[in-house]
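Take a look at the structures below.
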Structure P
Amino acid sequence: MGRRSGVDKFEERRRELADAALLTLADLGYARTSLRTIADNTEFSHGLLHYYFADKTELITYCVRRYKDACMQRYEGLVAVAATPAELAVACGEGLAATLADAPLMHRLWYDLRSQSLYEEAFRKDVAEIDGGLQDMIWRLVSAYAELTGAEPTTSPSAAYALFDGLFQQALLRYIGGADTALDELKDNCAALLPRLFV
């Protein structure tokens with residue numbers, strides 16, 4: 001019982017540190033952030049961060065995984081209430097737009113990490129697992145649409161994810177660049193894309 005409590009407290013402390021570090025990571029990105037930079041921008045010391053995380057890589061992957069898990073849960077909650085194919089398509093677009101608007105810099109950090117995994121093997125396992133979770137989330141959406149329509153999708157899980165992810169990343173680029181229409185375009189494009197996966 002005592003050991004379990006110790007493990008829980010250690011994990012709770014890691015979560016607290018990660019939440020504090022996320023803002024700095026999201027603002028500066030991978031290349032410009034170190035444990036010392038994070039310490040300078042939070043109330044936590046460099047030594048404390050190093051005690052709970054071996055290095056910057058471990059901290060960043062922990063942060064991004066934690067944030068993406070929360071995003072996936074929130075998104076699936078938004079689309080779960082749809083009762084018709086049309087409602088689900090609209091909820092799909094609105095959910096992704098809301099997720100982007102809620103924390104664009106966090107999503108920018110995710111794409112930064114995913115790009116870094118092309119060069120740094122230390123990121124690849126975590127990135128693959130996060131990508132897999134996102135793909136599963138999109139495929140659950142496609143499967144829900146299939147149940148509502150009685151039709152079979154004409155694409156694979158990986159292709160469906162690539163299409164939605166492409167729309168999301170392009171919208172993120174435009175949104176961060178100041179485009180006023182980025183969120184509305186994402187809503188419309190995603191709502192239009194879902195039915196097309198069945199044609």
Structure Q
Amino acid sequence: MNKLKKLTPLTETKFLSLYDAEYENRKGAEKHWIIASRKNFDTLKEQFFNKKEEKIDAVIINAIHKPTNSLVLIKQFRIPLNDYVYELPAGLLDADEGIVEAVRRELREETGLSLIEIDNAKTNPKVYISAGMTDESVAMVYCSCEGSISNSFLEDDEDIEAILVSKEIAKELLKQNIKMDIKVWLALQNFIHN
């Protein structure tokens with residue numbers, strides 16, 4: 001069984017940090033792994049070595065616009081891609097913010113739409129984005145919303161276009177060679193078939 005022995009900060013910033021994780025593999029060899037995390041060193045150390053409860057980092061919002069029965073997507077400029085990519089609305093939790101509050105705030109901020117209700121039967125309170133690279137965990141929230149699309153609530157650094165997608169448009173998007181987040185690809189598949 002692999003066992004983590006030591007965690008060393010490589011660089012720490014407000015939104016993302018890198019750590020060197022020294023571990024012993026199942027054959028007893030000492031190895032190193034680089035971890036990207038949204039958590040600060042003390043929080044991550046407490047989770048890894050003292051089994052402190054892990055809190056989710058963000059919410060991902062799979063919203064259906066009730067008046068039009070459309071899936072809510074955003075097209076956002078992302079610096080790591082130097083391009084626009086189709087995504088689901090999402091965002092980091094503010095300090096002491098719960099899932100419902102974060103969904104309401106991020107949905108409004110990124111799309112101008114208002115939360116109606118969360119489907120607790122479909123919502124998963126903690127899933128991982130890319131466990132080979134990061135410990136980032138998110139709540140995958142299924143919900144309904146209403147209102148009109150607006151970019152009036154965007155933060156200064158956000159370059160986002162919100163889009164209401166019908167099943168027909170969803171099928172067309174899946175056929176195109178466009179940049180999309182894996183979660184959007186899955187959401188479009190699910191939306192078309194349900």
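Compute volume of the Cα convex hull per residue in Å³ for each of P, Q and report the one that scores greatest. Going through P, Q one by one, volume of the Cα convex hull per residue in Å³ is largest in Q. Quick check: 5, 27, 37, 26, 5 is what I get for P(r) over Cα pairs in 5 Å bins from 0, in percent, for residues 25-64 alone, calculated from one of P, Q. Which structure matches? Source structure: P. For percent of Cα pairs over 14 Å apart, for residues 33-96 alone, the highest value in the series P, Q is held by structure Q. Computing helix-only ellipticity at 222 nm (-39500 (n - 2.57) for each DSSP H run of 4 or more, over all residues; to 500) across structures P, Q gives -27000 for structure P.
For the structures shown (P, Q), distance in nm of label points 7 Å out along Cα→Cβ at positions 17 and 153 is largest in P. Each of the structures P, Q was assessed by FRET efficiency 1/(1 + (r/R0)^6) of positions 137 and 169 (r between Cβ atoms, R0 = 25 Å, to 0.05); the largest value belongs to P.
Each reported figure results from applying straightforward, stated rules to the coordinates on display, with no laboratory input. Source: prediction; values computed, not measured. Cβ atoms are built from the backbone, for glycine too; each structure is taken alone.
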